[in-house]
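S.K.: These are the structures, in structure tokens.
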Structure 1
Amino acid sequence: MIPPKNASKWILAFCLMGFVTGCSRTFTSRTVLLTARITINLNGPVDLSRYNYLLIFSRNSTVSLPPNTAPFVYFPTPGRSFNTEYFGINYGGLSTFYQDYYTTWSDYMVIGRNIRAVYKSGGSNFVAPTAIENGDLVVVTQNFFFPPTAGFNPVVEINGSSMTISFQIQQLDPTITEIFMQVATVELDARSELVGFEAGEFRDHLSAPIRISIEQNLQPKVFPDSHSNDPTIDPGSDIISCSTQVL
């Protein structure tokens with residue numbers, strides 16, 4: 001039997017043990033939320049009023065984009081408005097764009113005029129919205145427009161010709177251990193027919209997709225663009241390099 005005068009010491013010791021054990025369980029079960037920091041370096045000042053800056057993600061190493069040479073492609077992206085009449089006259093329909101581009105994307109982020117948002121496919125790729133018209137299965141535009149993912153607000157820092165975008169990378173997909181990313185630029189209002197829409201003409205992209213491992217990496221990885229300093233691309237949309245960091 002514990003003597004009365006020592007009872008308080010034993011009670012204190014048990015309390016301390018319980019506190020330490022409880023803290024151990026708390027810290028070991030906590031989920032670490034990793035932050036991705038993507039820095040895009042351009043040949044001229046960042047201009048959100050003139051350009052859309054895109055981060056395009058994929059579960060595999062294939063991220064297809066238009067060529068970054070003239071004649072530049074009018075390039076709507078899933079969920080956002082575009083001139084359907086102009087697009088139909090010049091490109092026919094969306095089916096080719098889904099086949100060539102959107103089906104290789106899982107999600108994408110757009111930083112531009114009054115927007116910092118993510119559009120998610122809901123799976124591993126964007127699936128073309130279809131309908132039966134005159135007995136034929138066709139890709140339609142009615143279901144092409146939808147809002148960005150709620151609650152996903154990347155933090156954007158702009159310093160001259162450099163832009164850093166930070167976001168919790170698990171919000172794209174909490175199950176992934178790696179993801180591939182492309183960086184691209186689109187010019188808004190490049191033609192009179194395109195004014196007032198969220199889409200614009202394609203301008204530039206990195207020479208190859210970037211692989212991002214979902215683990216802490218305190219040292220940034222820099223990926224130069226072999227097509228940088230292209231005189232046919234306006235400086236604010238000409239990508240010089242991109243660096244990635246997971247914190």
Structure 2
Amino acid sequence: MTDEMVLWTPKTFSGADMLPVKPQEVELVANIPVVGRENATGEVKMPTLKLLQGMSDEVTEGVQGARPGLFFLTSTQEVLEGPIRALIIRHAVSNVMYPNTKKDPRYKNLEKCMARDGIEGSKYGFCDDCRRHTTWGPNNEPPLCAISNNFTLMTDRGPCVIRLKRKSFPTSRDFIDNWKMTSKNLWHHPVEFKVISETDPDSDSTFYKLKMQWNTSEQVPTDVHVKAFETWETLQKAAEEGRVKEDSDDD
């Protein structure tokens with residue numbers, strides 16, 4: 001996976017533009033190689049781009065500038081105001097359950113369970129047998145386990161993952177369905193993530209969800225396609241070997 005990126009001048013965008021448009025050059029001293037990584041593990045830890053909610057840690061712990069409806073990038077500890085524009089280079093599905101009996105009594109006696117691959121959970125086995133990610137409550141309560149569409153983004157700040165689940169899941173499902181009808185790679189066009197606020201009728205509280213859209217009017221240059229494919233190859237190989245880890249996201 002290379003850091004160098006060709007110069008790209010996309011169309012004007014009003015928001016946090018994270019497209020990798022500028023060359024990233026590493027200044028090296030002549031005759032001195034890069035050393036010190038001999039004992040580094042092969043694990044690839046992916047930063048997360050999070051949409052902040054009222055109970056997000058960054059908001060409740062008073063991270064400077066953090067407030068509901070904004071984005072937070074864990075790698076740079078940076079608060080970003082949407083909309084966001086970036087390139088998607090990889091998609092994966094996961095299921096995760098964080099028991100909260102105060103929120104829902106159906107969680108009683110249940111433990112945290114994570115299925116990073118969307119197939120087998122860490123506590124309750126195969127997801128298709130458990131079915132807590134698809135089973136709704138008797139009064140139309142949402143499933144206890146959240147299905148998440150996880151998109152790896154290639155940005156000017158390096159790769160990161162954005163997860164769309166719960167209220168944001170439908171827009172990601174529609175995006176995937178539409179993409180599968182094409183013969184294009186995910187990075188063929190930039191994607192835009194817009195923030196939408198809604199009010200929960202039960203608690204009268206405000207929450208935020210994402211809407212994602214492929215900007216098909218913006219064509220990605222050939223050299224960017226090459227860099228995106230190289231990055232995808234590296235991350236895909238690491239994922240197949242079980243070496244990709246992601247920052248936690250309990251929201």
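S.K.: For which of 1, 2 does mean count of other Cβ atoms within 10 Å over residues 82-89, calculated from the coordinates, equal 22.8?
M.R.: This value belongs to structure 2.
S.K.: Still on this structure: With mean count of other Cβ atoms within 10 Å over residues 74-81 coming out at 15.1, pick the structure among 1, 2 it was computed from.
M.R.: 2
S.K.: One of 1, 2 was used to calculate log10 I(q)/I(0) by the Debye sum over Cα atoms at q = 0.15 Å⁻¹, giving -1.05; which?
M.R.: 1
S.K.: Have a look at 1, 2 and say which one yields 24 for relative contact order in percent (Cα under 8 Å, 6 or more apart), as calculated.
M.R.: Source structure: 2.
Throughout, read-outs are computed from the coordinates displayed, never taken from laboratory work. None of these values were measured; they are calculated from a predicted model. Cβ atoms are built from the backbone, for glycine too; each structure is taken alone.
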